[in-house]
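Once you scroll down, you'll see the structures, which are given as structure tokens.
Laboratory data are not the source of any read-out in this text; all were calculated from the coordinates shown. Just so we're clear, the structure is a prediction, and the values are computed from it rather than from any experiment. Cβ atoms are built from the backbone, for glycine too; each structure is taken alone.
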Structure 1
Amino acid sequence: MTPAQLLSRIEKRDLPPATLLLGPEAYQRRRIKQAFLGAMAEGAVAQHDLNEVSLTEILDDARSLSLFAAERLIWVVNTESALPRGRSDDEGDSDGPAGDAAPLAEYLRDPTPGVSLIFEAIRYDFEGDDKRKQERVRKFFAALPNVVELRRASVYEARGEAEALIRQAGFRMDPAALDLLVEALGADLARIAVEIEKLALFAKNGPIGVDEIAALVPDARTATIFALVNALGRRDRAKSLEILDTLTKEGEYLPLALAFLSTQFRMALAAREASLKSAQQIQGHFSRMGVPMWGSRADQIYQTVMKFNRTQLQGALKLIFQADRGLRDARPDDRTIMERFVLELTA
């Protein structure tokens with residue numbers, strides 16, 4: 001089940017008796033909790049920590065009837081602590097009752113009317129070493145009829161949600177500023193939502209642009225890197241050297257700028273070879289290939305296509321490689337390498 005599907009059920013007052021929230025994404029988890037609290041405005045709310053109480057005690061609480069509320073929300077954190085603590089993750093050995101899921105299956109055969117149990121399992125992600133551990137959580141709670149996967153949002157999904165939050169907040173943000181906000185915060189929806197709330201207070205002075213993002217959003221100095229990429233993509237030597245001066249004074253990691261620049265020039269080369277004649281064609285072309293792209297990003301690539309011919313784009317990729325290799329040497333001055341790169345690229 002997706003977060004949107006669960007939110008739709010809650011909106012229709014179809015509250016499930018028990019749900020497992022699986023994954024680390026905090027923004028959707030907060031939305032789900034707020035939705036439950038809104039649906040149970042007259043209900044009672046309790047929170048339990050499986051580091052402190054047993055699963056059996058939580059189920060006993062769920063079975064108890066309230067004299068004051070017809071509906072109850074029981075939110076359970078540190079759900080992973082209910083798993084068996086054996087010698088191996090793959091064995092079913094347990095040090096005690098914490099590893100026994102039978103009481104949960106028994107409760108769900110006849111759940112208490114009006115009670116919603118939410119088990120929050122946020123410790124493990126869906127990839128890498130966490131994946132096997134997360135599967136153990138899913139297997140242990142197999143009796144739960146509803147499992148909601150809280151996956152981290154893609155850049156494209158994060159931008160769409162950010163646009164919706166800005167509309168709700170009632171202010172305007174320049175498309176380029178929105179791109180930088182999403183990328184500077186790593187498409188983290190929880191952080192994006194917090195920053196939009198703060199930017200809404202500042203927006204009474206007018207639309208939010210790139211300068212406001214760089215000045216007001218923590219960690220948005222990375223936005224200056226994207227500004228360098230865009231200036232180089234436009235073949236703007238003066239602006240590129242100005243931004244490079246800022247980056248070197250702030251001690252930014254310059255190979256990161258080259259990595260972003262490489263992506264932009266590769267896309268521009270692909271767009272030129274496909275004979276794409278506008279930003280709209282570029283956006284449609286890459287979207288059909290499964291590469292999410294919004295309008296301002298397509299416009300940046302189109303500007304690069306217009307400023308560099310095919311031979312120059314190929315040469316630019318060679319210059320990026322040489323500059324990246326130079327920055328990784330043990331002895332050089334990074335600023336000198338990057339200034340030479342800017343001069344050669346914008347010649």
Structure 2
Amino acid sequence: MSTAKKRRQSGVALITVLMILAIMVTVAATMTGRLTLGLKRTEGLIFSQKVYWYGQAAADFGRMILDQDFSNSTVISLDQIWATPDMIFPLDNGYLGGKFRDMRSCFNVNAIALKDQGGTPALPVTQFKTLLEGIGLDDYRAQMIAESTRDWIDKNDTSDASQGAEDSFYEGRAVAHLAANNLMVDISELRTVQGVGQKVYDKIEPYLCAIPSTLQKINVNTVSVEHPEILYALFKKDLNLNIADFKELLQNRPVSGWNSTGDFLAGGIFTGRTVSADLKKQLSVSSDFFQLNGIVEFEDRLLAVKLLFQIKAKKAQMIRYQSGGLK
């Protein structure tokens with residue numbers, strides 16, 4: 001065999017070896033990348049599970065706080081443990097933080113499903129409209145939202161008033177849908193109701209809540225001093241008082257709240273005034289629904305939780321768990 005031919009064969013062999021080596025390196029790099037990705041994915045799942053269980057721990061912790069407050073008293077006020085703002089508790093490699101909201105310190109929109117009696121608007125609808133006006137909405141917008149919210153909640157598909165909205169209205173929207181014809185699960189559902197744009201929603205949402213009950217009970221001990229419009233809306237029909245009167249009333253509220261609704265109505269702005277029996281039924285010094293808005297962190301991973309508790313026989317029961325924002 002000639003020297004030139006041997007050199008050509010050696011060159012081909014070398015090229016073949018180099019190609020095989022290149023393929024092996026590529027395969028090894030690919031396998032290493034996939035293994036690394038798999039490890040990171042497994043690590044992420046482990047961390048996600050841990051932050052999830054920290055979220056579950058938030059439910060147990062919230063239940064413990066509420067049980068402790070209710071074991072001492074049935075009168076609920078803002079000087080109790082549950083009302084501590086922005087609670088933060090350190091945990092291994094993270095923390096648990098959050099705050100409670102008394103769902104009887106806000107206006108329950110699910111209470112307005114009552115129909116008008118003859119030509120007289122239902123009391124909760126009138127109160128809701130008054131609240132919206134007190135917050136700063138004009139009369140037309142307030143009327144539209146109040147009637148449309150009732151139509152959204154009530155069981156029928158017929159609008160009870162000229163400015164309400166039922167299926168025929170929502171079917172004509174860009175994203176067609178139907179009215180719920182059921183209680184709102186969360187106050188964010190109000191965003192879909194006729195007349196409630198984003199700016200309006202942001203303005204009125206702090207005053208409102210949606211709980212699984214049609215009963216309107218306002219705990220006069222926990223209504224925020226910043227939200228006197230809630231009490232104003234309740235009393236406007238019976239008493240000719242203004243928002244400033246109720247703001248002053250809340251500013252002078254006893255530290256531990258009133259012991260009874262009778263004490264609340266005993267003096268001050270109510271002196272010499274008659275409060276109807278229906279209105280008295282809407283007042284309370286206790287609460288049966290609380291919402292915990294919490295944040296859980298573990299190894300820089302965050303989980304937002306929203307937990308709804310119901311109090312029965314002085315014991316807290318979690319009836320709804322929502323979570324999101326996991327990363």
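Structure notes:
- Value 2.8, calculated as distance in nm of label points 7 Å out along Cα→Cβ at positions 15 and 31, assigned to which of 1, 2: 2
- If you line up 1, 2 by percent of Cα pairs over 20 Å apart, for residues 103-254 alone, the top spot, with the largest value, goes to 1.
- Parent structure of the calculated result -13500, given that helix-only ellipticity at 222 nm (-39500 (n - 2.57) for each DSSP H run of 4 or more, over all residues; to 500) is the read-out and 1, 2 the choices: 2
- Per relative contact order in percent (Cα under 8 Å, 6 or more apart), the highest-valued of structures 1, 2: 2
- Parent structure of the calculated result 30.2, 126, given that Rg and Dmax of the Cα atoms in Å is the read-out and 1, 2 the choices: 2
- Mean count of other Cβ atoms within 10 Å over residues 239-246 derived as 15.0 - corresponding label from 1, 2: 2
- Structures compared: 1, 2; top value of distance in nm of label points 7 Å out along Cα→Cβ at positions 159 and 191, i.e. the largest, recorded for 2.
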